[in-house]
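> So, here come the structures, one by one.
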Structure P
Amino acid sequence: MNATEAAEVSRDPRTGARTEGPAVTSVDEVARLAARAARDAERIADCPPAVRADWLEAIATALEHDTEELAALADAETALGVDRLRGEVGRAAAQARFYGRVAAEGSWLDIRIDRFDGVDLRRINRPLGPVAVFGASNFPFAFGVVGHDTSSALAAGCPVLVKGHPAHPRLSARLGATVTAALRAAGAPEGTFALVHGFEAGLALVDAPEVTAVAFTGSQAGGMALVERAARRPVPVPVFAEMGTVNPAVLTPAAAADDEVLRTAASGFVASFTLGQGQFCTKPGLLLAPRGSGAADAVAGALTGTEPGWLLTEGIASAYRKGLADLEAAGARLVASVAAHPEGFAAAPTLLTAPAEALVPGSRLLEECFGPVALVVEYDDAEQLRALLARLQPSLAAAVASAGETDPDLPWLVPLLSRKAGRVVVDGWPTGVVTTWAQQHGGPWPATSRPEATSVGAAALDRFTRPVAFQNVPQPALPDALRDDNPWRLPRRIDGVRETDGGGA
C-alpha cells in the first residue's frame, strides 16, 4: 500500500475541497473481520427472528437519535441538501424496522412439513452466512452502510461486512460506529456487523472464503466487475448487483391529446428525471411520445424552473459531461438546458431529443447517462412504438402516462413493459420506491445481475437464504423453527395445509 493510500479522501461536491477521511482497512484486518463473522454466523442464524427484530429496532432508534449530526455530515460529502438527507435518515430507520417485522413474521422462512409412508420431511430457508455489502453513492442512508441490503441481511440472520463508499467515507465511518454501538447494546454477537474502507479491502471482502453472498448497488461496470470476481473464486458466490439502465416512460396518444394531461405529464417527467440531480437508478431517462404531440416543448418549458445542483463525485460529474457529448454524437439534439453552478461537481439539467431511427442496438442513446438528463423520442404509431420498446435494454422500472383507466393502449402496453422491467408504473413516476411487502426493485439483466431478486421489500431477505430439507431427523437435532412445538410461533405449511396461528405440528 502506498503512503498516499493510508486514508480515504472526503470531497465537498460544492467546492471540491478535500478532507482526510478514515484509514484504509488492511487486507489482514479484512480477513480477521471475515473470520469473526463466520465464527458467530451460526449463533446469529439460530437467534429467534424476533430477537433480530430487536437488533434492527436498536439501529433505527440510534439513527433517529443522531439524525441532525448524520444529515449535516452527509450533506458536506454529497451536497444533496440537509432537508432531503434528514428525511433519508428517517427512511433508513423505517426500513430497519420494516425488515425486523418481516423477520419476526416468519413467512420468508417458507417452512414446510410433510409426513407420509414413514417419511418425515421438513424444509426451511436457512441463512447463507456472512454477506458483503457495497452500498450506493446516491443514497448514503437508504442504500448505504445501514440501508436495504444491510438491514435485510441482518433480518435474514446473516452477519454483514460493509464496504464504506468512497463518495462519503466520513459518513460511512460514522454510520459504522452507530450500528456497531447499537448492536452491542442490544446484545448481538460481536461478529454481527463490521465496516471496512478502501478499494483493496473491498476486493478482499469478495475474495474472503467466509463470505457467502455479495450485495451491490451502483454502476453496471462496478457491479459486473464484482460478478466476475466472485465467479472466479474457488467457491463462487452469488452477487446481487442492482445497476440500473435507461428506464423508459411512454406518453400514450390519448394522453398527449389532452393538454392538461400533457402538461401534468411533462412536469412529472421533469421532476422525476431531475430529482436528486438525476442520480437515481430509477430515473426515467427516455420519454417516448406521439409525433407532433409537442411533448418535447412541454418538457422543456417545465425544465425552465429547475434548480441546478451538484453531482456526488468529480468522477460522476466528468462522466456526465462526457455522456452528454456522447449522446449528441449519437444523434441527439439539445432542446433545453439549465446553466450549471460555476464551482464544484456541478451539473446542467438537460433535455435532448433524437429521431426514432437513431435508437438502434448498440447506440449510446440506449445506455444510461447518470445525472439530470433525459431524452424525448417521437413515434408515429403503435407499431413503431412496439418496435422502439423492443430495442430497449431491460430496466428496473417503466412508466406510462395515460389518459386514465379507459386509455385503449394500456391493455397491451402494460404487459409488454412488464416483460422488460421489474416494476411498471401507470400515471406516476418510478423514482419513488416504497419499502413494502409487494415491492420489486430489480429487473432483467443488465438492470440487475439476478433478475429474480429484489433489493427493496420483504422479498429482499430471500437473497440471503437457501432452502434445506431435513428427512427423518430427530426433534432435538432439528432447527428450532422446524420442531413440532414451533417455539418461535411461526407460520408453517403442514401436510400441504397453510397454518398461520403459530401452533405446533
Structure Q
Amino acid sequence: MLLAVAKEHGSREALVDGPRRLDYAAVLRRARAAAARLAALGVRPGDRVAVLLPNGWHHATGYLGIQLAGAIAVLVNTRFTTPEIEYVLRDSGARYVLTDDDFAARLAPDSVAEPLRVAEIVACTGAPPAPATPPGVARRPGDVAHLLYTSGTTGRPKGAMQTHANLLFNAGTVRERLGAAPGERTLIAAPMFHATGLVSLFVGFVSAGGCCVMTPSFHAATVLDLFVRERITVFAGVAAMLRLLLMLDDVDSADLSALRLFVMGGSPVPETFPAQVAERLPKLRLANVWGLTEATSIVTYVDGEEYTTRPWSVGRAVSGVELGISIDGAPPRDLRGQVGELCVRGPVVAAGYWERPGATAKAFAGGWLRTGDVGSVDADGYVRVLDRLNDMIIRGGENIYSLEVESVIAEHPDVADIAVVGVPDPLFDERVRAVVVPRPGTSPTAEELRAYAAARLADYKIPAEFRFVTELPRNPAGKVLKRRLSEESDAATG
C-alpha cells in the first residue's frame, strides 16, 4: 500500500509536524532508510521492534520503516512508567525500541530492548543499500503488522495482534465513511499508540494519499490554531475535546470553513450534545463511532442527519462487519431489540492476544469477538452501547447501566467529568455512587445533582451518594479506574 501510494502521490504533502513538511516521496525515502538500517541490525520479518515516541514525523516514518522491514511494530504508551514500559518490551519480545533522548531516559538501565535513536534510524544520508523490494512486501494479509496493548484496567495489558488485512480493511472504511482522499487533511492529536490515532487517522489517510498533520497531544487552543492554519478537514477524538474547543473565547470567530467532519468515539456522548454543537457550529458535520482495539478501530459509524435524529446511537455496523448479541454467555445471535453483550465478526477482528492462548480463546471464540460491552441493536441495525459488562450495577434485581447515568449527569452545566460505579449495599446488593469533578468556579451539591437526575432517570437509577473530587483516577491509557472508585471509603459523600 505504501509503495503504491508513494508512487501515485509522491509530490503530495503527506506529513506535517510543526515546521517539518514531508511529501510522500520523502516519507518513503526515510522509511526505506529505516528498514535498511533495521535489516543491517539483524531485524528479520516477524521480529518485534517497539516504538516509544510522541506523535510526530519521526514516529510516522519509523513505524513505516518497521513495516517495510517486515517486522512487527510494538506501540508503547508514552504515559507508561518505567516498569510498565519494560513489561511491554519483555512481553512482546521486542529486540529494539525506536525512541528519542527524552523517552530513552524512561527505559530501565538494563532494558530488555536496545534503544535506537529514531532521528538516526530514519536519516536518509549514510543508510545501507536498500533492496528494490523491501522485505515487508513478502508479508501476507494474515500476518501481524503491530501489537497495540490494551489498557489493562482489570489486569496486565495484553497485546492485540492487528494484521495487515485488519489495517487495510479499516483504511477502506476510513476512505468510505470519513471521506479520506487526496487533498483531505486530518489532525492527529489522538496518541499513535491507540487505534484511533494510528490505525484510522494515520494508516487510513495515508492509504488515501491524504495529509496527516501531527501534534504531540491535545491542547484546545493549539488544536484550534492548527484547524485554521492547516485547513484541517477531518478530526477524530472524544467528545470532551469538542467540548473544550467550544469553551474557547475565539472559537466563534475562527475560520473553520475547511473543517467538515468531527468524529467522536472512545467515550459516551450525551444525547443533547449534537444539538448543542449545531447551535455553535451549524456547518460542522458530526459523527459517532464505536470500536475497540481488538476490532482494529471502527465497528459502527453514523454521521450527519442520520446521527442528529438518533443521538443515542453509535451507528450501524460498517460494510462487511456483522454484529451479534450474547445473553448470559450464550453463542451470539441476531437478537434485535434485546440487551446483551455486543459481539463482532468479520475482517476487523484482530488475530488474538500476543502469546495469550487462554485469553484469546475466551474473547475470540468461534470467530466472534466478545467485546465486553453491553448494548442492543434496534430493528434498523442501529446500536446503543449501554455499559461495560463488568461495570453494570445490579440494584435490587434491576440492571443499571453506568454509562446511561453518567450521560445524564454529564449534561449538568456544573459537571466537568463524572464516573458512576456500584458499591455494596446491605439491603439492595448494590447502590449507585456518582463521583463528580465540578467545573472550575462551580460548587454543585449532591442535592442539586440528585434533583437534576431525578427529572431524567427512573428512581432506582438515581445515585444514592455523590462524591466530589478534583480529578478521576485513570490508567495510562486514560480510562477511569472504576474499581478503585468502588473500593474507596464513603468519606466525602453526600
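A short reminder: the numbers here are calculations on the coordinates, not readings from a lab. Since the model is a prediction, treat every value here as computed from it, not as a measurement. Cβ atoms are built from the backbone, for glycine too; each structure is taken alone.
> Quick check on the output: 14.1 is mean count of other Cβ atoms within 10 Å over residues 108-115, derived from one of P, Q. Which one produced it?
Details: P: 18.9; Q: 14.1.
The read-out comes from structure Q.
> Can you spot which of P, Q the value 0.65 was calculated from, given it is FRET efficiency 1/(1 + (r/R0)^6) of positions 172 and 268 (r between Cβ atoms, R0 = 30 Å, to 0.05)?
Clearly, the read-out refers to Q.
> So relative contact order in percent (Cα under 8 Å, 6 or more apart), computed for just one structure, reads 10; which one of P, Q is that?
Numbers: P: 18; Q: 10.
Derived from Q, not from the others.
> Suppose semi-axes √(5λ) of the Cα gyration tensor in Å, for residues 84-139 alone works out to 38, 14, 6; of P, Q, which structure was it derived from?
P
> Tell me which of P, Q gives -7000 when you compute helix-only ellipticity at 222 nm (-39500 (n - 2.57) for each DSSP H run of 4 or more, over all residues; to 500).
Q
> When mean count of other Cβ atoms within 10 Å over residues 180-187 is calculated for each of the structures P, Q, which structure yields the highest value?
Comparing P, Q by mean count of other Cβ atoms within 10 Å over residues 180-187, the maximum is at Q.
> Could you figure out which one of P, Q the value 0.97 for Rg/Rh (Cα atoms, Kirkwood Rh) was computed from?
Q
> Kindly point out which one of P, Q the value 5.1 was derived from, the read-out being distance in nm of label points 7 Å out along Cα→Cβ at positions 252 and 364.
Values: P: 3.5; Q: 5.1.
That value comes from structure Q.
> Out of P, Q, which one gives 0.75 for FRET efficiency 1/(1 + (r/R0)^6) of positions 204 and 372 (r between Cβ atoms, R0 = 30 Å, to 0.05) as computed from the coordinates?
Working: P: 0.25; Q: 0.75.
Source structure: Q.
> Something else now. If distance in nm of label points 7 Å out along Cα→Cβ at positions 60 and 228 computes to 4.1, which of P, Q did it come from?
P
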